[in-house]
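In structure tokens below, several structures.
Each reported figure results from applying straightforward, stated rules to the coordinates on display, with no laboratory input. On a predicted model such as this, the values are computed, not experimentally measured, just so you know. Cβ atoms are built from the backbone, for glycine too; each structure is taken alone.
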Structure P
Amino acid sequence: MLLPDKYRYIVIEGPIGVGKTSLARVMSERCGAAPMLEDPEANPFLPGFYQDADRYALPTQLYFLFQRINQVRRLKQSDLFNRVTIGDFMLDKDPLFARITLSDEELKLYEQIYAQLRLQAPVPDLVIYLQATAQTLIERVRRR
């Protein structure tokens, strides 16, 4: 599969369970692109978040933010102009979850950190947004 040269950094986006990671992997393999995938299992705060969201929301969110920033920083420093990169997350979506899960005080802190880190991130050349019915998404998440 060949992609136009103008698409060096492609992001697959959509709700949880829609198939972002699966499509990013397939596209990366077929295009010879570098995959840039989320790694939620690496977040040591996530199990605690599922048990006590109020207590673990901020460290969970910050861990994901730093994980994503580190990935896009490497992208910026790497061979962005010579190799296509396909990711399964968009950094600009990160604050949406923060607004849902964080207290007002935590959100203010998060937004300050995000604003500083966001300046270092490249903008995707192409965003592909996937959709599925609510029932399909629920079934897929339950199967995980």
Structure Q
Amino acid sequence: MASGAVSRTAPIFQLGKCLAVPMQLHVANRQRLCNRIRDKISSLDTSKSLTHNLSGVFVVLQGGTDTFLGDSDAANVFRQESFFHWTFGVLEPDCYGTIEVATGRSTLFIPKIPEEATIYDGELASLEQFSKKYNVDETHYTDE
């Protein structure tokens, strides 16, 4: 593989004929975010009691929502919320994500699409496919 090339088996972010960005970038972004939060808490906590007990501390992010033109079923062009995209790389609307600060463990929450939507949208991706596509530790439906 050429230097700088992305493995074809690794999950990637790519829109059209352009540079393929490995989803590992978003994993690194999440890790940097956790490191910055831990460092900030450490610098603010002079007793050092908080830095050893960050279990149960989460970052919760909401992605962008789908909007429609007036009262029609025609959707506006969807643009993901910038911070959510930086952190997770998710293209779909109405998603949420969490990151456990102590471990960096990431969870993606996606809306459950009715099976009837396969007529319009094609095969619906499974939770496992979303986990692999976006390189997150877990994926759940938002109604769980």
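For which of the structures P, Q does the calculation of mean count of other Cβ atoms within 10 Å over residues 101-108 return 17.8?
Value 17.8 for mean count of other Cβ atoms within 10 Å over residues 101-108 corresponds to Q out of P, Q.
With helix-only ellipticity at 222 nm (-39500 (n - 2.57) for each DSSP H run of 4 or more, over all residues; to 500) derived from the coordinates and found to be -16500, which of P, Q does the value describe?
P
When relative contact order in percent (Cα under 8 Å, 6 or more apart) is calculated, the result is 43; to which of the structures P, Q does this value belong? Display every interim value, and only then the final one.
On the way: P: 43; Q: 22.
Going label by label, the one that fits is P.
Out of P, Q, which structure matches 27, 20, 12 when semi-axes √(5λ) of the Cα gyration tensor in Å is calculated? Don't jump to the answer; show the numbers that get you there.
On the way: P: 27, 20, 12; Q: 31, 21, 14.
Computing semi-axes √(5λ) of the Cα gyration tensor in Å on every structure in P, Q gives 27, 20, 12 only for P.
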